[in-house]
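Participant: What follows is a set of structures to go through.
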Structure I
Amino acid sequence: MRSSQPILAAAGVLLAGYPSARAQTAAPATITVQVNKPIAPVPKNMFGLFFEDINFAADGGLYPELVKNKSFEYDDHLIGWKAIRGAAGLESYVVSGDRPISNANSHFLRLSAKTAGPDAGFVNEGFRGMGVKDGAEYTFSVYARKGAGNVSGLTVTLQDGDRTLAQGQITGLTGEWKKYAVVLKPSATAARDRLKLTLDGAGAVDLDVVSLFPKDTWLKRENGLRPDLVQLLKDMKPGFLRFPGGCIVEGMTLDNRYQWKQTIGDVASRQPMINRWNKEFKWRYTPDYYQSFGLGFFEYFQLAEDIGAEPLPILNVGMACQYNSAELAPISASAAKGPNAADAAEPTLDTFIQDALDLVEFANGPASRPWGARRVAMGHPAPFNLKMLGIGNEQWGPQYLERYEPFAKALKAKYPNIQLVSSAGPSPEGANFDLATKRMRELNAEYIDEHYYAKPEWFRQNVGRYDNYPRTGSKIFAGEYAAQSAGIANNENKNNWDCALSEAAFMTGLERNADVVSMASYAPMLAHVDAWQWTPNLIWFDNLNAYGTVNYYVQQLFSQNKGTTMLPLQLPANAKNGTDNLFASAVADDAAGELVVKLVNYSAAPRAVAVNMVGAKKLGKTGRALVMAADDLNTQNSLQEPKKLVPQEVKFAVSGPVVSYTLAPNSLTVLRIPGRK
């Protein structure tokens with residue numbers, strides 16, 4: 001592990017103690033940057049974030065509710081709950097629908113104890129346990145109704161094994177539904193705590209909407225988000241936030257699709273649904289994986305605003321996941337009318353189009369409009385300033401195109417300034433990719449969403465992918481990408497330096513073609529270490545802690561140093577970018593008055609370079625380099641070593657328009673040189 005102390009170096013000197021400080025004998029490779037010939041602006045939203053509720057990213061992750069299945073509305077109504085059986089325990093328990101709180105909360109738990117005792121109750125396991133912190137405050141709340149008998153209240157306990165960490169009382173129960181709350185303050189930190197509820201007295205009690213929510217949320221909001229995870233997202237300085245996915249948008253069937261209207265309003269009334277990743281992979285079978293929608297579309301918009309990112313919602317286009325049922329919504333009502341009368345009740349494409357039109361009104365509309373009024377009622381009078389919308393996630397083939405066109409036409413007719421993101425399918429090549437790309441360009445789609453999951457070497461070999469793309473017309477959204485160390489959807493994939501460095505090489509190609517590639521995001525973004533379905537991921541966490549992977553810090557370096565203007569860059573002898581595993585891109589940061597050159601040395605040896613800044617004048621005397629380097633390409637960050645490999649700052653001397661620098665082996669280096677021209 002490298003020292004965490006800042007590194008100070010003169011130009012062209014590789015410090016002793018830095019990884020592989022071996023002698024460099026080859027002549028410096030001259031990299032020419034035409035400072036006085038800017039190409040085009042760098043899109044301000046170029047590097048952003050992709051969120052999907054996979055790997056327990058929402059419930060059990062970003063959304064910090066600690067109680068699993070709090071309203072007993074999962075298909076198996078007692079997932080997450082277990083009865084305590086003891087000598088003086090429960091007489092009976094049942095999930096009932098007799099006079100529920102509301103139609104939205106149609107199930108509740110009815111407990112009955114014949115005699116009072118400390119074991120007459122239930123426990124909730126949380127999301128692979130409950131993470132609680134010493135001295136922090138957690139609000140326990142519940143809707144309760146007293147039945148027959150003399151139960152006077154509830155005892156609420158936080159338990160870590162046999163240890164009681166906090167305890168509180170709920171009293172004053174009546175024969176009508178009422179919400180009760182008590183604040184619990186644990187006496188110790190525990191990662192796998194559980195919640196225990198017991199009856200005080202003999203008799204029956206009905207319980208629903210059982211919640212344990214930390215007071216320490218992002219911006220201290222009620223129903224807020226987990227602050228350490230939001231901070232990691234904000235630290236990326238992302239240009240956009242894409243949500244809610246991903247295949248979540250499509251669903252296994254159309255009934256299982258993500259419907260944004262069901263995720264807003266009163267949190268207690270949002271009905272949960274099985275997660276599309278629930279049983280997708282045999283090696284990560286998770287039948288307890290549901291979506292509570294406590295994190296819904298209002299919260300997504302609010303999160304984007306909090307972290308300074310443009311919101312980019314993706315909506316279903318009338319197609320379920322083509323890897324699952326591939327169910328299609330009829331394009332017209334007449335097409336929906338089959339031999340059975342019930343066929344006409346299924347949603348047509350018009351339903352999906354109307355959902356999209358209503359979403360724009362929800363995000364941007366005034367209080368005088370129905371959906372704008374819903375946003376205002378939730379506490380956000382100002383519009384969310386939605387500018388972009390995705391039509392479908394990762395669909396392909398003629399079925400997608402014939403649904404996309406009327407969808408886009410309707411949106412553009414009512415909201416001509418909303419920019420649309422269209423799908424090129426799940427693969428970066430092939431007949432379906434070519435078909436979609438050709439048609440989207442004919443339709444003048446603003447963004448074509450390309451996805452690529454591949455081996456690390458693919459990313460290095462395809463660094464010039466966009467060099468020959470058309471410079472006009474549709475822009476590219478590199479919406480999902482990540483190097484796969486073992487293979488696509490392989491559970492052995494690692495977030496190692498080989499993958500991250502290869503992604504960095506590829507990203508120099510994105511930056512060199514920023515007039516074509518307007519947005520890019522790594523995927524997926526979040527993963528619980530004990531409850532993941534897919535790997536690799538950008539950020540990993542458990543119930544108490546989180547860390548950015550080496551891939552995260554690569555993304556952060558590009559996002560924080562994206563600059564404002566593209567500059568021409570040429571390797572020695574007009575070599576192709578990536579020749580001899582040297583990759584480079586250059587931008588000007590007009591706001592900072594600096595030149596920014598990104599360099600990837602995918603080599604086990606140091607490499608001397610000379611950056612020739614043609615046309616540069618009035619340069620400062622000291623530059624800064626942000627460096628990530630490791631001898632071992634298998635290097636990874638972890639919960640135990642969260643910053644094993646992170647950027648370190650190196651200062652270097654600038655004596656003229658040619659700056660000499662020695663790149664460390666296996667390194668990403670961002671040079672920031674003061675002065676432009």
Structure II
Amino acid sequence: MKLKTLTKQGLFAFLITVLLVNTSVAQQELSVNLSKTIAPIQPTMYGIFFEDINFAADGGLYAEMIKNRSFEFDNPFMGWLQPKSDRHSLNSNSGIATAIKYTGNPTNTTYCRIKVNNDAGYQLINEGFRGMGIKKDAAYNLYVSAAKPSGNIKTIIFQFIDESGNVLGETKIAPTTADWKDYTVQISATKTEAKAKIKITFEGTGDIDLDMISLFPVDTWQGRKNGLRKDIVQLLYDMKPGFLRFPGGCIVEGRTLEQRYQWKKTVGAVEDREILINRWNTEFDHKLTPDYFQTFGLGFFEYFLLSEDIGAEALPILSCGMACQFNTGELVPLEELDPYVQDALDLIEFANGDITTHWGKLRADMGHPKPFNLKYIGVGNEQWGSAYIERYKVFEKAIKSKYPNMIIVSGSGPFPEGDYFEYGWEELKKLNAEIVDEHYYKSPQWFKDNATRYDAYDRKGPKIFAGEYAAQSVAIASPKNKNTWECALSEAAFITGLERNAEVVHLTSYAPLMAHAEGWQWTPDMIWFNNLDVYGTANYEVQKLYATNKGTDLLSITNKGIDVTGQNDLYATASKDIKNKTVIIKLVNTSAKTQDVVVNLLGKKVSSKGTIIILTSENLTDENSFETPNKISPKKADFKLKGKRASVSLQPNSFTILKLKLI
């Protein structure tokens with residue numbers, strides 16, 4: 001056919017064909033031995049790491065919509081709006097709101113007393129977490145504790161309003177007693193609004209006391225009252241994670257020891273949990289968030305419950321008596337370490353103890369008589385130096401003495417190389433540590449170059465927890481980092497090295513997990529959400545593909561007898577799932593050219609039909625977004641073999657999975 005007779009569509013197809021021919025590289029022949037298992041792939045291989053950074057808990061996963069619900073922030077009226085205000089009270093001609101300090105509860109020490117002067121309709125407004133996301137026709141549970149010490153406040157009206165003050169839903173309560181009483185009502189939204197607020201108006205005159213003003217969607221994860229945001233948990237559930245690491249991260253350490261995470265303050269009745277300023281509130285000048293606090297409505301009981309819900313092993317991390325070494329580096333003297341060690345022992349009892357034990361009974365009283373079957377516990381986050389090793393020894397001895405089967409996770413510091421890293425590893429090897437946590441926040445090129453990182457690790461030494469990793473498009477902690485396809489693709493290449501070394505690598509997780517679109521401090525992040533929507537990044541899609549296609553047994557995949565670790569920009573790993581009788585081959589092409597690959601399947605028979613999954617995008621700078629959440633998402637198709645040979649053309653800059661049934 002002459003070129004001039006081609007249609008526009010035909011010309012386009014012709015040019016694409018020429019382009020692919022001209023940009024492809026020589027065909028590569030790979031071999032997979034289906035008969036020989038190299039190592040088991042741990043059920044915990046791919047998990048998730050949760051830390052309360054970027055408003056991931058309050059304002060995020062924890063579905064509470066009222067900010068500063070019990071007036072316990074340093075400024076008791078932070079989050080509460082009124083035309084005239086100062087640190088201690090809210091004033092208007094129609095009334096005044098005052099923060100009252102009292103000693104009746106050691107953790108909930110403040111409530112709000114409102115004096116209504118006339119019938120002009122005194123009002124309070126709560127702004128929520130960068131607004132409140134409400135959905136048309138959805139119902140919301142509103143809770144408030146109130147007491148009427150004097151006067152005649154007849155009605156308290158609660159209304160959703162938009163930024164213009166338009167009412168989008170209304171409910172009311174009638175306070176009845178001078179004693180504290182809890183009231184529960186529902187309010188339904190008449191319109192979808194991402195930036196709603198809650199307005200409270202008082203009818204009558206006199207004094208009214210308010211505390212624990214709380215608002216939750218009825219439609220939470222598993223329908224639990226005061227529970228978790230359903231759409232966010234669904235993304236976690238869909239990953240089928242092997243473990244959930246919590247509560248951090250640097251959040252564990254605190255800027256000071258007084259500000260460290262203390263799990264015992266996060267269990268029991270929610271209204272009695274002592275709030276704490278979040279350590280990320282003013283950590284970075286590029287994103288100051290002085291209104292960032294931890295209410296611990298999402299506490300250790302809820303973390304264990306979430307782990308159970310999504311089928312993940314719980315992996316709690318506890319303070320080892322060292323504040324963040326990037327901040328104060330405050331140390332507990334070794335002779336004063338016992339309370340910290342006891343916290344670890346008590347946590348295990350809380351998770352696993354019989355209901356006749358002190359902490360086991362508390363778990364049962366909170367609604368979970370059955371033990372959580374905790375298997376792992378982490379000592380410290382990313383501490384380093386001799387001070388960490390000294391404290392780790394104390395924890396290890398105490399934990400193993402009482403709970404010899406508990407698996408302890410130790411740390412190698414914040415960096416994947418250097419003096420601190422080398423020292424930590426040397427000492428932990430001497431101590432026969434079980435699992436060592438390594439962290440890497442590096443460039444995409446580093447991730448591609450380090451796909452062989454664990455090839456030479458001692459198979460008889462400590463196992464690896466790749467506990468925090470994420471490719472940085474600009475630089476570590478830069479606010480300009482993006483969740484680009486280039487970053488995700490480089491992680492996909494790196495993870496072939498983690499999976500290929502399943503004999504030594506037992507747990508892996510991306511970090512941070514999630515971020516509020518308007519409340520973040522750190523980028524990049526795996527999941528982004530706002531008050532109404534949530535999406536998984538390209539990085540999420542990579543992690544999910546690995547987690548849902550890991551298999552049970554590692555197989556070899558070689559080119560002329562050599563592992564495929566980045567030669568010609570090709571990375572590969574292979575496994576089989578003995579439960580589902582499936583062979584899974586993962587191929588990552590980081591070249592800008594098409595790569596033709598033939599995989600020879602040796603040792604066992606496979607079905608002639610299979611599935612191919614492809615994750616790619618046109619440009620390395622592409623990202624998912626609220627507007628295009630599925631821009632970078634996997635595409636599935638049927639796949640046919642030719643005998644025992646799987647032939648596939650790998651698209652430029654792509655991650656491809658072949659799934660084939662064993663016969």
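Participant: Quick check on the output: 16.0, 48 is Rg and Dmax of the Cα atoms in Å, for residues 309-396 alone, derived from one of I, II. Which one produced it?
Facilitator: Of the options listed, only I reproduces it.
Participant: For mean count of other Cβ atoms within 10 Å over residues 29-36, find whichever of I, II sits highest and give me its label.
Facilitator: I
Participant: One of I, II was used to calculate FRET efficiency 1/(1 + (r/R0)^6) of positions 109 and 317 (r between Cβ atoms, R0 = 41 Å, to 0.05), giving 0.90; which?
Facilitator: Comparing all candidates, it corresponds to II.
Participant: Starting from the value 168: which structure in I, II was volume of the Cα convex hull per residue in Å³ calculated from?
Facilitator: Label of the originating structure: I.
Values in this text are rule-based calculations from the coordinates and carry no lab data. Keep in mind the model is a prediction, meaning the values are calculated, not measured. Cβ atoms are built from the backbone, for glycine too; each structure is taken alone.
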